[in-house]
Structure P
Amino acid sequence: MSLTPEQRAVRVRSIGSTDSAAILGLYHPEMGQLSKMKNATDVWLRLVHNIDLPSNGAMGRGIRVEPLLRDLYRQTIGPVDDPTGTLRHPEHAWMVGSPDGLSIGELVEFKTVGRWAASKWGPPGSDKVPDSYNLQVQHLMSVCNRPVAVVLAAFGADYKDENGVDQFSVEQTSIYVVRRDESLISEIVRCGALFMAEHVEPKISPAQKPLHNRRRWNALMKETHGIT
């Protein structure tokens, strides 16, 4: 979902649901695949220096398709609230989340998935979502105090319309049901708290180079440590 300036302000020096995969990838090197889209240093740049990731087509795709998926969810599954904005964990002040929607007993998330990534998802109706998405919804369930997450995924392809505007053609939709995993949430919290203490509060970058904004990171490292 797209964040408003107010939501971005809440996220300052706060770990969001899409950050948890990168942070776990830092403390669990065997989970390196969790850091393919952004790594812990990308997260550090945002939290400490307010340097966010560059926008990409997938972000715009989600903004365009989410209202359609919300309507589909209401028509075929049940009621769901409009986006609540960014929420803060009642116990861990550094932990925030911006759920796509909430129902009485569920977290609701909407995902758009390109054809190239469809093989990473399991059978419809299962809990087999990619690891990074599982971490995201576990993080959100913790923040929102929900026992289960319902993920409505739209599979399809990007294209440009006659005006050259990016669009997404939905070819199939599937539901996934992910239940709360307390042991995984505990590890998300442990690694998040460690990241805040070791890197955010002292403003010390992780050793790995970021995947994005490398020139700005290099400039920061040269300025503060003489590293090139």
Structure Q
Amino acid sequence: MLLSAKVISKKFVLREAVVFFLKERTLVMGDKEISFSGKDFVDFVSSCNENVLDSSIIDVLTDLAEFNKRDSDDKIIEPRTKLLEFEEVEKGEFVVSGCTTDDLKNILRFIDISVYLGERPEKYKEESLFGMTQDGKIRFLDREAANSLGNKEKAIFNVLRSRFGQDCDYTGLFEAAKSQQSASGRDLKAKYNTEPLKKDFINGGIRELRKKLLAISGNPYAIETVPGRDSIYRLIY
């Protein structure tokens, strides 16, 4: 059964919260409790996922606290034990306890798998969770963006989506953007006539598209930069 956009978006927020606690865990001895400020938490999570602003810190911590601890094979540990406990010790200051580094790493892997990083529904084995409406708005499962994409982002998105999971070089993306802009009466060839200028043009479009995919899905990782390659991207969700 395919999860809703709302459920998947929440899981991406929870993922970044776990990453935050793993980072904070390195600052304390052993597996002692983790003390942190609400501001630091929001700053970190919202830098990766602006949808955290839709939830209070208490909501996010409550959702995490409802997870059961899992082992390295993603199986629930028996007897069942909640992942963590938390307390607001004073205004804006929190303490999380009861979870080890391994507990956090195991639940992080489980969240990744549960939002189809590891195993996707059959319908989406070779298809993106993202789509586009006829009027150029991004669609994420059952959720639709309020505004249409600009011509550059639309061209880039169409190529990435049509070649889902495959490497897309900036040159091909530029050609698609050039065709899209030409159709609207704008010629990119004269202005972007060197490879560095073409790269910068496409890289800027990727940055804007990532923001828009993040805003509708909560997923900061939808477009992957191919490791060790220059201006090559792929859509992986």
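Read-outs: derived from the displayed coordinates by stated rules, not from any lab. Here the structure is a predicted model, which is why all the values come from computation and not from measurement. Cβ atoms are built from the backbone, for glycine too; each structure is taken alone.
With FRET efficiency 1/(1 + (r/R0)^6) of positions 158 and 198 (r between Cβ atoms, R0 = 30 Å, to 0.05) coming out at 0.95, pick the structure among P, Q it was computed from.
Q
Using Cα Rg over 2.2 N^0.38 Å, for residues 142-189 alone for the comparison, can you identify which of P, Q gives the largest number?
Max of Cα Rg over 2.2 N^0.38 Å, for residues 142-189 alone: P.
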For 1.9 (distance in nm of label points 7 Å out along Cα→Cβ at positions 134 and 206, calculated) the corresponding structure among P, Q: P
Relative contact order in percent (Cα under 8 Å, 6 or more apart) - structure with the largest value, from P, Q: P
Given 20.5, 67 for Rg and Dmax of the Cα atoms in Å, calculated: source structure among P, Q: Q
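Given a value of -14500 for helix-only ellipticity at 222 nm (-39500 (n - 2.57) for each DSSP H run of 4 or more, over all residues; to 500), calculated from one of P, Q, which structure does it belong to?
The read-out was computed on structure Q.
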Structure with the greatest value (metric distance in nm of label points 7 Å out along Cα→Cβ at positions 38 and 182, set P, Q): Q
Parent structure of the calculated result 65, given that percent of Cα pairs over 15 Å apart, for residues 70-165 alone is the read-out and P, Q the choices: P
